[in-house]
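In the part that follows, the structures are each spelled out as structure tokens.
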Structure P
Amino acid sequence: MKKLFLSIALCCAALNFYAQDADPAKLRDEGISAYEAKDYQTAFDKFSSYLSQTNNQDSVVAYNCGFCADKIKKPEDALKYFDIAIQKKFNLVNAYIGKANALKDLKRNDEYAATLKEAVEAFPDNKNLVKSYANYYVNQGVLAQKAKKVADAEEAYKQAIAIQPDNVNALRSLGTLYYMTGAGLVQTDLEKAKVEFQSAKKYLEQLVPLLSADNAKQKKVLDNANTMLNYINTILK
């Protein structure tokens, strides 16, 4: 008899649980309400349950679930749901950005770069995607330079400029890299120093027109660039 009662109780519990969660439309609507109220944890819970029950077929909810996952610091889940949105071609630019940010949070750098590359190839005119992809290589250059890997830094900055020719950080970094190398050679090998200065001049001259004297931060960079160019021109005479 006890076993019978236990079986009945378990069946009732299972039925109650199923009844609470079996209505996908209700889960979706509750998720939307929580999303609109910026209760992202609840929205994520409702949306993920809804998607699980509907075989991840709803691209709009998948994107919004990814957004909620990002907000509540669940990058693995964000990655999963933004990937679904991309596969279903919904809100692609923002889905790519969301996926890339999730990969960045997870420190999966190769996949981060590959995702940005894919996104830029799909949307070559999107400035935000292009800038993000170029800045990935700028950051790689900075890391290489800190590790005293000058050739790797040079290559990374050039890659950034190839992606975004007017990337201020890449132009400044590469121009300064060549300038510092040239300055270190002036006393020992002037001819080699001149070669480095010529390369520095090329990138600094591309940089200067992009900077504004009205912006305090940019003005400092502009003044430094002009100082370097003046010195370079003196050496190259």
Structure Q
Amino acid sequence: MSEKVELCGKKCDNLDLDRGGLTMYVEKPMVVFLDKLASRSPEPGGGSASALVGAVGAALVSMVANLTLGKEKYAGVQDRVEDLLRDSEGLRADLQVLLQKDTEVYADVSEAYKLPRDTEERKAERAARIQEALKKATEVPFEIAEKCLQVARLSETAAEIGNVGAVSDAGVAVLLAEAAAQSAALNVKINVNAIEDRDFAGARWTRIQEILEETARLRERVLRLTYEKLG
């Protein structure tokens, strides 16, 4: 069951927040997430942290857009800025969901490793469950990296057409997007190393490398533009 969550005055319908009573970190004070992250608990971990950082980057793009909308100086780009805001808020919502989802798939991996292996049949069942769980645990940070690439692309648009008074926020957004993509990539790598389906693992890692190359290029372009506009 989905419910609507208010994001900067907009209703986002794509947030699946029915998680069966699990801790919903995006609905709690930030200190709850940070305290749990700092603890010995296996979740949340680096995947969830990367989703949070990516979501902050998306929020900064939204900030630039909101500070540009309705400004006479930027009358010629209002339609593009509206699109920018819609897209950045969609990504922020998606990354919030992925923050939560990463905690759940990691828990599935942990449970799979705890399965009994006292017989050959149980060993085989345990091995199959581990492989299935590892694939699911790979897909979440993989998707986080994809979303962070999109945030980086939007940060370039924000730097190009957004309110120059907020251009530094576009620069911060691209830095956070790249950092989050790199962080998600590490979580993909640790999982694909243990996945026996080498076609699956190879395809995911090849795409991750493409994502990292593009986010690095975007970071260079956006920072250069940001500093040029800052003078």
When distance in nm of label points 7 Å out along Cα→Cβ at positions 44 and 76 is compared over structures P, Q, which one is greatest? Q
Identity of the structure behind 0.30 (criterion: FRET efficiency 1/(1 + (r/R0)^6) of positions 92 and 148 (r between Cβ atoms, R0 = 35 Å, to 0.05), calculated), options P, Q: P
Match the computed value 23 of relative contact order in percent (Cα under 8 Å, 6 or more apart) to one of the structures P, Q, and report its label. Q
At a computed 51 (percent of Cα pairs over 29 Å apart), which of P, Q: P
Identity of the structure behind 3.4 (criterion: distance in nm of label points 7 Å out along Cα→Cβ at positions 108 and 156, calculated), options P, Q: Q
So FRET efficiency 1/(1 + (r/R0)^6) of positions 124 and 220 (r between Cβ atoms, R0 = 30 Å, to 0.05), computed for just one structure, reads 0.40; which one of P, Q is that? P
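Throughout, read-outs are computed from the coordinates displayed, never taken from laboratory work. Quick caveat, the model's predicted, so the values are computed rather than measured. Cβ atoms are built from the backbone, for glycine too; each structure is taken alone.
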